[in-house]
Structure 1
């Protein structure tokens, strides 16, 4: 079974080989280094003239990517740490996402900005955040965040090949070495949500074979790392769980989430970003509006504390959500 990292590496090399319009920009991405997390390793050997190392200026990197996309290329921009995506926010929010609707679809910006988010590496307050929440609600900006139940390389390929769409592609740092669980096995059953977008599918992961779930746990990206070990544990306690992981977190795949919540009637939303004004709040509002009076408990939320992320592991563990936090939320909604 492939790892998250290997899937991304292979996809980038294949995209470069298959389409001369594809190019990659970022800091320290050339071989042999291949980027801070090695995602672009091998890419500059595959296409040395289309993999370009850049100065340390996220604003410039994203801005050049926007220009290349406007000229018909398919740029993949790497931001070394997700914390630095704030430096490219002007280009993403005020230019890349706005140009297609401003020109009535005649200006396409097929730009993909990849970046690692998340903590648990001891990198401290400025290198451990999940800042994708800053871009939630920006019109015409697609945000993808593959979990370990997705094939991230396939999602990246679909994003690069998608016409006219600006995509922020979130990769959790701890997922890179993780084994993918794209197929059923080891007591879990992985399927696509019925009717989901096949390019960016919502995955349903069940710890049971028959019956209906006692609770639905909705999350994305790195949240799969803290939910996964809980599935077998709750199965031993005869608690049926349907874990729901959309690949696309914006626009929200509302139909997929509503269907899962309607079946379970109890819902927990998990995210590694801070709790206030987060993705979980939007999911909860969407479900409450669609299923008012049908849920058997209020939508519960598990997220990071509203503070900075410390560098020391014990304090980092206190701030970031854990498997134990999700487990406690399950017992609370069941009660």
Structure 2
């Protein structure tokens, strides 16, 4: 349903989606009023509330009163936002604490707010992959390999798969087609083969090449923060430059309850990057528990072993929440 709200008399009611974008007279005061989709109406309301909240904090600072952490969960209005389908996270008020954190360290940042825009379908597909990675990993590798070789299509054989695996794979491939991550999907029942015609858009190619894990971890953690009412600020794919011109790209950077976390996501070989991220952690002056290497498919024993060996924290797609829970909910 769409929303009718009169700015003059505050008359509010639900109307059919057929009226979205049209202007009609208010049945109470006759003021011409535009009809908005429910999502855009709530997001605009949320944006105004964030602005008012920021202005209130500035007034508190001027008066000497200590403000609450300037993060998105400062109000209960986050409950109105669908994390899986919103542009609210792209508002600078949301990621401003991250900008300030780097500014205080004299580190230049380059941020694209659209990297946390969940109104598209990257997060939905990423969740499907992450939640069924044991089954879908070979499918992702097949698509990734086909992209690298500039093939127009990919073939997936199901004849050696279990009934449950086939169900998961078919559903996933149908989702890829539904959300246009592939141009065509067909299943040949007698041969038990799925044919996928691939999309060539660079964002899609990058997604299958590993960006899906960034989306999966981001959404997983946002739901975790929301569930436990943890205040946060988040951004994905931040380019940073230190004063000595050392440049790096950060997969995920999150400030939760005032504590910064840098999360590097690897869906492939990670060992050659260990020294790089060890150096990065020291330059950012983060504790070992605050720079996480999230390696998909690594088992719990391996994450503990690597964490004990190196001055970084290793996690996988399943136990990353537990690590943050120990830090953020221990008190």
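Details
- Identity of the structure behind -0.27, -0.85 (criterion: log10 I(q)/I(0) by the Debye sum over Cα atoms at q = 0.06, 0.11 Å⁻¹, calculated), options 1, 2: 2
- Source structure (of 1, 2) for distance in nm of label points 7 Å out along Cα→Cβ at positions 213 and 317, computed value 2.8: 1
- Source structure of the calculated read-out (log10 I(q)/I(0) by the Debye sum over Cα atoms at q = 0.09, 0.12, 0.13 Å⁻¹, for residues 13-148 alone, -0.48, -0.76, -0.85) within 1, 2: 2.
- Origin of the derived value 15.4 (mean count of other Cβ atoms within 10 Å over residues 245-252; candidates 1, 2): 2
- Among 1, 2, structure where helix-only ellipticity at 222 nm (-39500 (n - 2.57) for each DSSP H run of 4 or more, over all residues; to 500) as derived comes to -9000: 1
- A value of 3.3 for distance in nm of label points 7 Å out along Cα→Cβ at positions 5 and 253, calculated from one of 1, 2, originates in structure 2.
- With log10 I(q)/I(0) by the Debye sum over Cα atoms at q = 0.13, 0.15 Å⁻¹, for residues 197-308 alone derived as -0.57, -0.75, matching label from 1, 2: 2
We did not get these values from a lab; they are worked out from the coordinates using the rules stated. Note that the coordinates shown come from a computational prediction; the quantities given were computed from them, not determined experimentally. Cβ atoms are built from the backbone, for glycine too; each structure is taken alone.
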